[in-house]
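For reference, the structures are reproduced in the following blocks.
FYI, it's all coordinate maths here, none of it is from the lab. Just so you know, these numbers come straight off a predicted model, no measurement behind them. Cβ atoms are built from the backbone, for glycine too; each structure is taken alone.
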Structure P
Amino acid sequence: MKEIFVRLDRCMGCRSCQMACATEHSAAKTLFGAVAETPRPRYRLYVERGDGRNVPLTCRHCDPAPCLEACIAGAISRDDRGMVVHHEDRCVGCWTCLMVCPYGVIGRKQEQRIAVKCDRCPDRDVPACVSACPTKALVFSEAEEFTARTRKVQAGVVAGAVVE
């Protein structure tokens, strides 16, 4: 299963990923249209500053998933790809999932009293946040591909070569 990985050394904290996420989850699907919507569309990832670095945080689709186990309404399940999926039509807005998420990445649409979480943009080949990142700090790949690339870059650093 492909996942969203972060290259911390590249994130500038520009929040382009957040804007792209909110736009993708809007009715209009355009930035200008999304800004005019009421209620405003919500993004599903968060860029936080920690230890002098910008850190984009999004759902890790944990296994086991505390949010899935805690959901009293059955609004969270795991799909056949292994992703933890939120079903807005079943959500009762109790915020239990929000309280147990170890990454703090479940948000809420207060007007509708429902939780929101990353769905990895199921209608797209690459999630909107990844496509929008100007520095390629977000990477959508299989874990093995990401770690192999990281090893290659680190080997180049150790050897004194510049590897992109």
Structure Q
Amino acid sequence: MTVDDTITNSLNSSTLKQLNLEPPIEIPSGTPVFEAVDKMSDNGFGCILVTDGGKLVGIFTERDVLLKISISDVNESQSVDEFMTKEPDTLKVTNTLSDAVREMSSRGYRHLPIMDEENSKCVGIITAKQIIKFVVEFIPEQVYNLPPSLDQSMLTPEGG
């Protein structure tokens, strides 16, 4: 079995429930947009979920900040609801990692909310970074031993 086969099999058999998902950061619908940006920044996370009565109604991401807020005149009274992605796509904890890869790559997502088995509560967020880390675990030597740039080669080995 090749490394490619091993990675593919792992992506197809690993459920999202098995991953150490990032817990979601949530704010209520109607939160001022600048408060949402501050909370996202304070937590060092690239997205924040918007809920209404415990129900997921939107996702607000770095991309929304860059593409929607930076090009418009925004005042402090505007709600995050005006800038978020409403009714975001989600997956369930029972979906596989390959389902997440497929959804994220086909739609261009970097963050995807993961719902519980009943699809009633968001239990985490899968990120593109987590998927990359998962794949790198299978080929650490090839990734961590890359030279500084792909067209550069080392004339002598490093170290003693």
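Given a value of 2.9 for distance in nm of label points 7 Å out along Cα→Cβ at positions 12 and 36, point me to the structure among P, Q it was derived from.
Traced to structure P.
Which one of P, Q has mean count of other Cβ atoms within 10 Å over residues 20-27, as calculated from the coordinates, equal to 19.4?
Answer by label: P.
Between P, Q, which one scores greatest on distance in nm of label points 7 Å out along Cα→Cβ at positions 100 and 140?
Between P, Q, the highest calculated value is found for P.
Among the shown structures P, Q, from which was the value 2.3 of distance in nm of label points 7 Å out along Cα→Cβ at positions 92 and 116 calculated?
Comparing all candidates, it corresponds to P.
Just checking, which of P, Q has the largest value of mean projected area of the Cα convex hull in nm²?
For this comparison of mean projected area of the Cα convex hull in nm², the top structure is Q.
When distance in nm of label points 7 Å out along Cα→Cβ at positions 52 and 84 is calculated for each of the structures P, Q, which structure yields the highest value?
P
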